[in-house]
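Quick heads-up: structures coming right below.
Each value in this text was obtained by applying a stated rule to the coordinates, not by laboratory testing. Keep in mind it's a predicted model, so treat the numbers as computed, not measured. Cβ atoms are built from the backbone, for glycine too; each structure is taken alone.
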Structure I
Amino acid sequence: MKVHVDKNGIIVEADDFNLEHTLDCGQCFRFSMRPDGSWHGVAGNKPLTLRNMENGILFENVSLEEFNSFWRVYFDLDRDYAEIRSQFPDHPALRNSTDFTYGVRILRQDAWEALISFIISQNNNVPRIKGIIDRLCRNFGEPVGQDYAFPSPAALAKLNVEDLGVIRCGFRAAYILDAAKKVNSGEIDLNEISKMPIVDARKALQAIKGVGPKVAECVLLYGMGRLEAFPLDVWMKRAMSHLFPGYTPESFGKYAGIAQQYIFHYCRCNPWIFENNND
């Protein structure tokens with residue numbers, strides 16, 4: 001990876017870094033493509049606009065200090081994804097997945113933000129998830145420029161189900177409040193959970209109302225950097241059944257979560273691969 005200071009921000013030249021595949025692959029919900037082709041979003045309380053340039057990707061109006069202290073980590077830019085792919089099983093469906101989803105990177109999101117985001121994601125589609133999260137931030141997050149920060153556990157813990165009616169999240173309101181109260185009180189310590197053996201971490205997260213195995217796995221992977229975590233939603237269950245019979249998440253090794261992201265995005269964008277299979 002090469003980093004250049006530009007008059008408009010920071011330009012990054014990096015192999016294995018595709019904005020669309022990274023920001024629109026179902027792992028985060030606060031970035032969207034603008035009509036001019038740029039991507040804009042917020043991570044925690046930091047707004048960011050990204051642009052594809054001839055000589056790399058521009059982090060607009062970002063200082064070198066901010067890039068190195070936050071965005072470099074957030075986009076996992078120091079990890080060698082080519083080396084990771086070389087460790088995956090030699091399987092045609094996995095090769096197709098990595099070729100299609102080339103450039104995806106697992107974002108290192110805030111654990112609290114990931115927890116609430118994936119609670120909201122249950123039985124939901126991406127546009128609606130983005131809408132709910134946007135309304136959550138606009139109504140209960142602090143302003144940051146023209147955007148809004150993700151609301152803190154303290155900000156949400158003092159609310160009730162009626163207060164959350166404005167974000168139109170349905171049954172998920174009770175789950176959001178349970179998570180907020182448990183995290184705010186210290187009953188659930190996300191930092192400590194992130195350090196636990198993964199079996200214990202899964203169990204600890206599922207003490208939150210509405211957090212089942214899939215949501216727990218998403219929090220571990222996207223919010224805690226546990227790259228062995230392997231979320232199994234409808235698409236991944238179908239993929240494991242039809243494309244990888246006999247395989248388990250452990251079959252993909254210590255970077256199973258990265259393999260999962262390649263497979264998930266490939267399958268979601270190419271549902272025709274299942275047309276000859278009976279679910």
Structure II
Amino acid sequence: MIDVHCHLNFHSFEKDSEEVAERAFSEGVSLIINVGTKIDSSQKAVDIAQKDDKFYAIVGVHPHHADKHDLESNWLEELEVLTKQPKVVAIGEIGMDYFSYQSNGIVDPSLQKEIFEAQIELASKVGLPIQIHNRLAGKDVIEILKHHKNLLRDKPGMFHCFAGDMEVLKNALDLGFYIGFDGNSTYPGLAPKETVSLSDLAKATPLDRIVTETDSPFLTPIPYRGSRNEPSRVIIVGQHLAQLKGISFEEFDAISTQNAKDLFGI
């Protein structure tokens with residue numbers, strides 16, 4: 001099984017990232033993709049990937065950081081340099097977020113859009129898929145992607161930690177995107193301000209479009225919810241999704257792993 005979205009490059013794992021990774025590999029995780037949210041964390045994801053053949057990196061600027069980059073600076077040029085480093089398989093996590101977090105209010109949507117579109121254009125330029133962050137902004141994300149459809153690859157990328165309604169899911173699939181599910185798919189009920197459960201969204205997603213992720217250190221699955229998440233728990237995500245799909249874990253593992261390899265060329 002592959003964890004296609006993890007943050008071992010974050011401070012939460014500063015003291016034990018190697019131990020956490022070894023635990024994941026010993027429990028059946030074959031590859032881990034660390035994802036950046038700004039230039040420095042993207043660089044760290046690249047550094048980790050270059051040290052171990054079981055790691056890859058995704059680099060980009062998260063919508064939360066759209067207002068923390070001086071648009072007159074060379075952030076986009078710095079990001080382009082990172083995209084050309086070995087083991088970088090996508091640009092992300094990029095997108096739109098209209099949820100107001102205690103630690104980060106809603107960034108000006110027009111600025112989010114500007115940063116998102118710039119990175120879509122960069123992905124087209126350097127020939128990489130994109131990994132999308134969307135929270136409560138599905139309609140606008142889909143509209144932006146449709147507007148830039150000519151820039152998207154045959155396998156354009158994936159929606160990380162998918163949430164939204166069935167219409168957003170249909171549009172994402174129609175555009176060719178893969179769909180990522182995380183530990184929060186094991187939670188009962190609806191996520192805050194959402195109208196469709198993650199389990200129902202997973203059931204509606206074709207098997208050949210599903211990829212698995214943890215978003216570690218966040219979104220820890222049941223029964224470990226409340227503790228720091230780690231990539232070994234992508235196995236729990238896979239087991240839950242296999243049950244929803246009514247197939248064996250072994251079959252689900254094989255299909256989702258191949259999906260990730262097809263998408264990222266790994």
Problem set entry | Read-out P(r) over Cα pairs in 10 Å bins from 0, in percent, computed value 7, 33, 40, 19, 1, 0, structure in I, II | II
Exercise. For which of I, II does distance in nm of label points 7 Å out along Cα→Cβ at positions 96 and 232, calculated from the coordinates, equal 4.0?
Worked result: II
